[in-house]
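A.B. asks: So, here come the structures, one by one.
Read-outs throughout are calculated quantities, based only on the coordinates presented, and are distinct from any laboratory measurement. Remember, predicted model here, so these are calculated numbers, not experimental data. Cβ atoms are built from the backbone, for glycine too; each structure is taken alone.
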Structure I
Amino acid sequence: MNIGIDHGYYAIKTTHFSFPAGVSEYSYEPYTLQNTLKYGGKYFVCGTDRQPVLKNKMENDNYYLLTLAAIAKEIKQRGEKTECAVTVAAGLPLTGFGREKKAFREYLLRSSQPVTFEFEGISYKITIQDVKLFPQGYSAIVTQPELIRNEPSVLLMDIGGWTVDLMRLDHGVPNAAACRSLELGMIKCIDEIKEQIRRDTGLSVTDAQIERILEEKPCQMDETVKKIVQKQGRIYTERLLSAVMESGFDLKALPVIMLGGGAAVIKRSVRQQDGLCQLLILSDDKVNAKGFERILGQMPGCVEKR
């Protein structure tokens, strides 16, 4: 079967799941098998708090382990056999696509097939027969092509955990010379909010609490803290929009399609005074993974099975 996986700095996304990109290793079986991967004689709890940001995701085995967990989750969700062949559809930012493509494919594919492991107490024997890589952001548009059909130029803004990837499309085609990657993702936003709360109140809040408040969902928290979070969310939005303009994209002239985990935050913080030409939000944080999988299913020789 084809399985799309978006390997984010903040979260791993598949067609049906989104979970933090964190891994905790245990020498012995942990107290619960929930989200627990057993591989190579060791236990790994996948989906814990996000791991420290790695400039190179291939520095250690964490993203490979998270990939196995993602595959297992999708197989169980789809009711497929635990011994099967899988083609992984994944993505990379367009700015580093050519540079990183070969190495990341080899990192995910590896030479020892099939791969045997356990996830949540269930044994799997998976043959990863191929890994296909596609550009992030642009692949997401495959799920909603009508958004760009009648626009001569559109800016895609993929707001991820560590980076914000900018891609201009002219007549539906990516303009490689007009692609940028800014290190202004949601991790930086949340870290700055946590620091401001510590300075103003002395409290140490969690990432999950901040995310909840930014999404305007119920959270048992002092109103003072909520106001700080909302204010800092607006400051982050202003900073991001300014950085995008400084990168050569006139947001008052170009329609913008925002996607990624941070898109919903920006949506709630953008104001009429910002004067954006047009803003469309793809609020589903799994849209890239769905796009990867759909493109793979449409490729010659591929059979799309869900």
Structure II
Amino acid sequence: MLKGIEIPYHRGLHRFAIFTACATLVLIVAGALVTSNDAGLSVPDWPTTFGSFYKIPRMVGGIMYEHGHRMVAEFVGLLTIILAVWTWVAEKRHWLRLLGLAALATVIMQGILGGLTVLFFLPASISSAHAAVAQTFFCIAVAIAVFTGRRWVEEQPRNELDQRRPALFTLTLLSIFVLYVQLILGAMFRHHGLSWWPHVINAAVVAIVLSWTAVRAISVYQQVDAVRRPAIAMLGLMVAQLCLGFLAFITRVMWGRDAAQPELPMVISTVIHVAVGALLLATTVVLAIQVWRHVPVAFEERVPGQDQKAVAA
């Protein structure tokens, strides 16, 4: 309900939002394949490809990864335009319509950053920003899929006031923050702008913060399915990501240090590591959204001449 107005469930819009989010994950994998295979400048011009806007070059070597990545990006851009227009026309929730426009603005920014990485010959700062914006867009696409879902539209939120400090919502925001730091450090390392040790040290911070958040959510709010399920998923993805990170470190830093070209074990481990990292970040965002909805923070209000009392947020 929205101010007494019933919110209709649009099954087609919801399914299209899910498809857009899945296509975005494919795009992230395609980008990771470009970086892992050192194929970033295989197509040396932008926005054209070897001087053409429409001709498809011979898909050999690094060109296959780089131009394939561009083709997937164009497809995701088209999907985002459709999603933004469809959301604006079909949705009554003004904030969700604005979120659709935010998705469109983010994918445009992502395209520009991708072009700048080529024009400026893969600077680490721009390439890392390109990676961070890509995963931000993925999170927005996943959030739109959640907000357009039948459960979100039709269910009555189960409010469980959170009087603990720090609040679970605060922990979810802290989890998102440390994951973004990890994302940027990892991107800087892959693009040769930073050593590996800050990324490894922050991985320990990520493990502590996400474990704290997941254990709190699962143990205290196990009866709230919308909170428990993404918390369990986040914990499982975090363990998998730590294992993949160790494997990527072994294949890239130890085994592949003197390799003349990227070796297959390094490419596979790094690409899966990036994909699981994107899923982990998106799952953490979903957890934050569900905590915000189902577990509002109980604030303490000071009333002159009276004792402190807890009031609902």
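A.B. asks: Work out the source of -10000 here, i.e. which of I, II gives that when helix-only ellipticity at 222 nm (-39500 (n - 2.57) for each DSSP H run of 4 or more, over all residues; to 500) is computed. Kindly include the intermediate steps, with their values, before the conclusion.
C.D. replies: Numbers: I: -10000; II: -24000.
Computed on structure I.
A.B. asks: Oh, and also: Of the structures labelled I, II, which one yields 1.03 when Cα Rg over 2.2 N^0.38 Å is computed from its coordinates?
C.D. replies: Details: I: 1.03; II: 1.10.
It traces back to I.
A.B. asks: Still on this structure, please answer the following. If FRET efficiency 1/(1 + (r/R0)^6) of positions 17 and 121 (r between Cβ atoms, R0 = 25 Å, to 0.05) comes out at 0.90 when worked out from the coordinates, which of I, II was used?
C.D. replies: Of the structures listed, the value fits I.
A.B. asks: Identify the structure, out of I, II, from whose coordinates FRET efficiency 1/(1 + (r/R0)^6) of positions 9 and 153 (r between Cβ atoms, R0 = 25 Å, to 0.05) was calculated to give 0.30.
C.D. replies: I
A.B. asks: Please compute distance in nm of label points 7 Å out along Cα→Cβ at positions 25 and 169 for structures I, II and give me the label with the greatest value.
C.D. replies: Structure I gives the largest value of distance in nm of label points 7 Å out along Cα→Cβ at positions 25 and 169 among I, II.
A.B. asks: Further, regarding this structure: Match the computed value 3.2 of distance in nm of label points 7 Å out along Cα→Cβ at positions 89 and 193 to one of the structures I, II, and report its label.
C.D. replies: I
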